[in-house]
Structure 1
Amino acid sequence: MPDDWATLAGVDLHLALDGTSGRRVALEQALRQAIRDGRLAPQARLPSTRALAGQLGLARNTVAAAYDQLVAEGYLSARTGSGTVVASLPARAPAPSPDAGPHEGPTHDLRPGSPDVTTFPVSAWLRASRRALAAAHPSTFDYQDPRGSLVLRTQLAEYLGRTRGVLAHPDRIAVTSGFVQALSLLTSVVGGPVAMEDPTLAGHREVVRRAGGAIVPLAVDAWGARTDRLTDRVAAVVLTAAHQYPTGVPLHPRRRRAATAWAQERDGLVIEDDYDGEFRYDRQPVGALQGMAPDRVAYIGTASKTLGPALRLGWVVLPDRWVEPFAEAKRHLDRHTEVIGQLTFAELIRGHDYDRHVRACRLRYRRRRDQLVARLAGWPVHGIAAGLHALVSLPPGGPTEADVLALAEERGVRLSGLAGHWHDPGDHPQGIIVGYGKPSAAAYPAALEALATLLAQLSPPAGTPRPRGRR
C-alpha cells in the first residue's frame, strides 16, 4: 500500500504501510516504529478507529485489531471515555560517546568564546519585544532592506557613537547574523589577500579562506599586531584592536596610526573586530579604531558576548565606498537578517535596558577576573584588563601545553591551548586560554577551584615571574 498521511491529535504524521505485509500487521509496524522513533510522543492521543480507518482506507476492524495488539504490547493505553493514547515507555540510555574520556565527575567548561547565557535579560527582552511588535507597521513583516531594519540601524548609530566612539550614519550600517557573516561578506567584496593577526582564532582564518581570501600572517607582540609591517601585498587587514584574541593586548596608539596610514596610502581596508570592546575593567574602554578613519575602517560588533550567541545579531559600520557592494552581497546571500529580533534589540537599546545589562555584566565579569587572578597567583596571567578570557603563559621549562590539557581532561576541566591559534605549526610560546565568562554564577567557583588544583600539580619552576599588573 502506498504511503499515506494521517492527522493524529491535530498533528500530521507520516505512516509508511509496508505493502508486503497484511494491512493489520503493516499498521501495527508503522505505529510501533513511530512510537519508537519519538514521532508519536508519550500521551499523544490517537484518532478514533473510525477516523483512522477512513483516513487510511482501511476497515475499522483492522484498525481496532491493531490498536488492541499495541495495547497488549504496552505501546498504547486505552481508557474508557478518553480514547487511545501513546503509553509512556522507559527512556533508553544514550549510547556512550566514542570520544568520551575517563572523567566521570562534573565537567567545568572554561573554554573561551561564550558568555554566561544564564544572565540573558529575559524579562527586559520580552518587554522590549512587546513594545516593538505593538509599534510595528505591517510592512515590517515583508522583505526588508538587506542592510537591516532602519529602526535598529538608527539606534546602533547613536549607541556606537556614545559608547565606542564610532562615527556612523544609519545608511552606512548593515545588520548581519554575527561576526562570521560580516567577515565573510567583507572578504568576498574586497577581494585580494587579507592580513590576519598571528596568533588568532583558527575558525576566522577558515572563514576568510572559504570566502576566497588568501591569508598573510601578521605577527603580534606586546604592542599588538605589527601594523607597521603592512604592505601593498594585502587588500585588507583584520584587527582586534581593543583586546587582541588570544593574547589580550590592546593595539598600541602607534600601531593604530600605522594601520590607518597604511589603509590611506595603499587604498586598503581595515576590518576592525571589536572583540570584547564593552568589557574593560580597570579604566575607560579603549575607543574603536574606526573613529580615527571612518572612510578606511569597517567596524564589526555583535551582541554575542553581551546577550548571547543564539540571537545571531551583528553589525558592520562601512566606509561609504563599501556600502553598496556589501548590501548587494548580503542580498544574494540571505536577502536580510531576521527582523523581529532586530526590532526587539532596537527597543532594548532605546529604553537603555541594554546599557544597564552591559554594566551589570561588566561588574560580574570583573569580579570573576579578580577571582581568577587571585587563585592563579604564581602563574603569568595576561590580557586581564578586558574581555572574558585570560592567557596563562607556560614557562619554557614546563609544564607543556599538552601536559596541562591532558590533566585538565582527566579532571573534567575544559580549556583551550595556544597551539591551534598560530598560522603555522612550529616552535611558538605555549599557553592555555581560560574563559571565565561561560560558567554560570553557581558553577564558576567549583570550576575555578578545579583549575587551580590541577595547576598546583603542575607548579611552574621556581623563579617564574608573577603577573605584572593588569595590562
Structure 2
Amino acid sequence: MGRRVAVVGGGLAGITAALDCADAGAEVSLLEVRPRLGGAVYSFERDGLCLDNGQHVFLRCCVAYRALLGRLGSERRVHVQPRLEIPVLKPGEDPVVLRRSSLPAPLHLAGALARYRHISVPQRAAAARAALALARVGTNTDGDEEQTLGAWLSERGQSPATIGALWDLIALPTLNLRASEASLALGAFVFRTGLLARADAGDIGFHDRPLGETIGEPAMRALAKADVDVRLGWRAARLKGAGERLEVHGGPSEVSADAVIVALPHARAAALLEEFAPELARRVGRLAASPIINLHVLYDRRVCDLPFAAGVGTPVQYVFDRTAAAGAPEGCQCLAISLSGAGREMAMSVQTLRERYLHALAGLFPRAREARVERFVVTREHAATFRATPGVGRLRPGPHTPLPGLYLAGAWTDTGWPATLEGAVLSGHAAAAAALGELALGPPVGQTMAGVR
C-alpha cells in the first residue's frame, strides 16, 4: 500500500494505534522517548524487587483493554474475579466484604449494601436510592458537566461519612479524585458502566505478573511481528509540514509520514501541537493533572492474608499483596499501597510517608506491628491522569485535529471514559481508525474495538 504512519508515544494508546495501522497495511514507525514501551504502565527494579509504578486494575467491562492483552498474549498474566468482591478494612473492626450476588443488575448489589456496616442502616437505604438515581444521570448536559459527584450525592441524602466510606471506594481508583472534587458526568459514567448496567461488569481484573512482563515486553514482540519500526529513546520535539506529508523532528533524524498520531501525555501533546494547531494546543493545555503515589513495603514475614483490600477510617485507600510479582525473598511479604488523588501526599517526604503509612498498616494488620520492614519504596506520578473535575469534558478533544493527517490519542482524549487503561486503548483504536480512513486503507485486519463504550 505504501502509506506511512508515525505514532508518537509508546504507551497503551500508541501501541494500540500502531498495531491497528500495521494490521491495515500501513508502514508504521513508533517513536518512544523512553528505553521501554508501556508509557505510564511499567515496572522497575529496586533493591532486588520488581515493582510496578502503580496498581493498575481493570474491570470485566474493559473489553478493549482485555482484547489488547489477548493480542499481546498476556491473558495468562492476568485474572478477573469470578464475582466482584472487595474486602473493606477499618482499624479495630472485622473486615466487611462488598460482594455481588448472581441476581441481575442492579439487584446484584442489594445484599452487599444491606450488610455494609461501615455506614448506618438509614444511610444504606439512602445510598440505594442514590444509586438508582445515578443510573439515570445523563453525561451530556450542562448540569452534569458543572456539578461534582459529591455535591449531587449530598443533595440525595448522602452524608460526608457515607461518601467517604462507600462512594469514594469507587471514585478514587477510577476518577483519581474524591467524589467531592470529581465530575458528576464522569462519575455517573463509571458507576453506570462498571456497577449498574450489568451484574458482572464490575468484576475486578488484576495483573498477576509485573507490568513490564505483561505489557511492555509482549508489546515489543507483537509490534516486531507486525513489522512496526519501533524506535526507543526517540524524543519528538517538533512537527513540520513537508508538502502533503508531515515530519516529526527530534530524534537522530526526522521521520516523514502521510499521517502522524500523537499519543503523548496531554502536556507534551499540547507543546507539540502549538505550531500547527495553537487553539487546540491551548485547549489541551488547560487540562490539569491529578497525581498518584504508590508505597511498596517489604516485611520480613507475612502480615496480610488478603490479595487486596480497601481501607475506611484509615489513610490507606487500597493495599495489594504483590509478593509473588515482586519476587520477594522467601518468607517475606511485599504490600503496595495505592493513593489516588494524592495531592497532599505528594508534598510529604519519604520519612513522613513511612511513619504515617506503616502506622496505618499496623492498624489494619496486627501482625505488622511485630514485623520488621526490610524495604520502603515510594513512587510518585505527578501527572498520572488528567484531572477529572466538572467541565473537563469540554477540554477533551477527539482524535481529529484541524490539520489533515494529524491525529490524537491518549486516555485524556474524549473516549467517554475517565483516564483508565480502557480509555487509553479505546483512544488508540479511534485515532487509528481516523488515520486509516483518511489514507483510504480501510479498517485494520484485527477486530477494532473503537466503537466499544
Structure 3
Amino acid sequence: MSGEPTGRIRVVVIGGGLAGISAALACAHAGAEVTLLEARGRLGGAAYSFSRGELTVDNGQHVFLRCCTAYRELLEQLDASALVALQPRLDVAVLAPGGRIGRLRRSELRAPLHLAGALLRYPYLGIRERLSAAWAMQRLAAVDAEDPRNDARSFGDWLRQHRQHARAIDAIWELITRQTLNLTVADASLAQAAQVFQVGMLSDTSAGDIGWAVAPLGAIHDVAARRALERTGVDVRMRSTASAITPEIGASPDGAYAGIHVSASDGFNVRADAVVLAVPPARAAALLPPQAGVSSGFAERLGRSPIVNLHVVYDRRVLEHPFAAGVGTPVQWVFDRTSSSGLAHGQYLAVSLSAADAELGAAPEELRDRYLPALADLLPAAREATVLEFFVTREHSATFRAAPGARASRPPARTAVPGLVLAGAWTNTGWPATMEGAVRSGQTAAAEALAALASARRAPRAVVEV
C-alpha cells in the first residue's frame, strides 16, 4: 500500500515511552502528520503495569514532585490527572527499627526555611548533625549544577568535605539521592545531586511535594496515552520495531534537504520529514546512522543502574501511610499499592530498592529472608500478619548512571542530520533519569525537529510504502 503526499509535515517517532508520547503529541499539536512506532504491545516505556493473577502490578514505584511541571502537563494532556495524587504539603514518614517514626514535613515558610523545622525536629540525628545538615543544604544551594567541574566530582566527596558524617548521610542525603538518582551519594555526580536538591527542595516552598499514581501505571501511560494520541490523530503502530534510519540529504541537484527514510519490522516504510528517536541508549546507538555525528560508545559510557522491587501481600493492614522511607534498615522506601492493584482483602506493599546492584542477583528466597524481618522491625502490625504472597521484579537497566562525568556522555536532542533528533531521559536534559526528564526530552526533541523543518530549503514531501 502506498500513500500520496498530504502537504503536511510527516514525523515518525520511534519509541512509545514517555519521551516518545510527549514528542508525538507536541508534533501533532503543531499540525504534523505523526506516526509512532512501538516495538512492544504497550506504551509507557519503563513505567508500566502487568497482571499477576488477580493483581495489577506496577513494574516500579514511580513518583513525581510538584516541580515536575512537564510531567504534570502531560497528565493533563492525557486527561489522567485524576489518576494521580499530589500532597498538599511535603510530608514523609521515616520509619526506623522498633516501630519508631520520624517525619520530614515542610512548613509554609519561604524556601529554604520551609525545611528548617523538619531538620531541627528530625529524631534520627543529634542536634549538631541537624545543624550541620542545614548548613550543608545552604551550601549545596550555591553549587553551580552547570559547571563541568562539579559534574566530575562525587557528591559523597562533597558531603564529607562539608562535615556530613555517616549517620547524617544515611538518614538524610541517601534517603533522597538513591530515590532520585538511583545511585548512592558515593557514586553520584555532585552537579546532578545539586540539581535535584536545588530544584526539588531548595528553590520553592512547594517544589518537593510528592505525587504518585493511585491507578496502575498502565492506565495512565498506556490506556490514557493511546486515547490522547488517537484524539490528536497520531497513527500508533504497536509491535513495530524500527530496523533502519537512512538520511537522504543532498539527494536533489541543489543539495537540498530530502528527508529521512525509516523502515520497520512489520513492513512499514516511510520517507519522513523528521524522525524522533526515543528509545533506550543502546538501542539508539544501534539505530543511529553515521551521518548523525553522535559520539560512538555513549551508551556504554552512560552505563546502567538497576532497581529491584519486592512485592508483599499481607492478610491485614500493616502500613498506615501511603508510602514511607526507612532509616537504619535495608528497606529504602515502601508503598501501599493495595487499591491500585485491585486487591480485595489485606494489604499489598511494594518495597523499592534503588541502586540495587547487590540485590540484582539475589534469589527471591534470599530477599524474602532478609526483607520480611526488616519490614516486621519497621511495622509492628506486620509481626502478627501472615504473608500471603511475595515476589520480586527487577529492572536491570532502570536508569543510566548519573555518575561523575556522565553529563559529557549525554547527547543533545539535535544531531548532525537535519530533522533527526534524540529523546529520552538519558539525553542532556539537565534532569536525572526520571519521568520528568523523559517528558522534557520529548518536548525538546519535538521543538528541534519542527525547527529543523522550518529552516529546510524546500517544502517537505512524504511517500509511504507499507
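Quick note: the coordinates plus some simple rules give every number you see, no bench work behind them. Just so it is clear, the model here is predicted, and its values are computed rather than measured. Cβ atoms are built from the backbone, for glycine too; each structure is taken alone.
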Q: Name the one structure among 1, 2, 3 that distance in nm of label points 7 Å out along Cα→Cβ at positions 76 and 428 of 3.0 was derived from.
A: 3
Q: Output the label of whichever structure in 1, 2, 3 has the greatest value of mean count of other Cβ atoms within 10 Å over residues 20-27.
A: 3
Q | Given 241 for volume of the Cα convex hull per residue in Å³, for residues 188-275 alone, calculated: source structure among 1, 2, 3 | A | 3
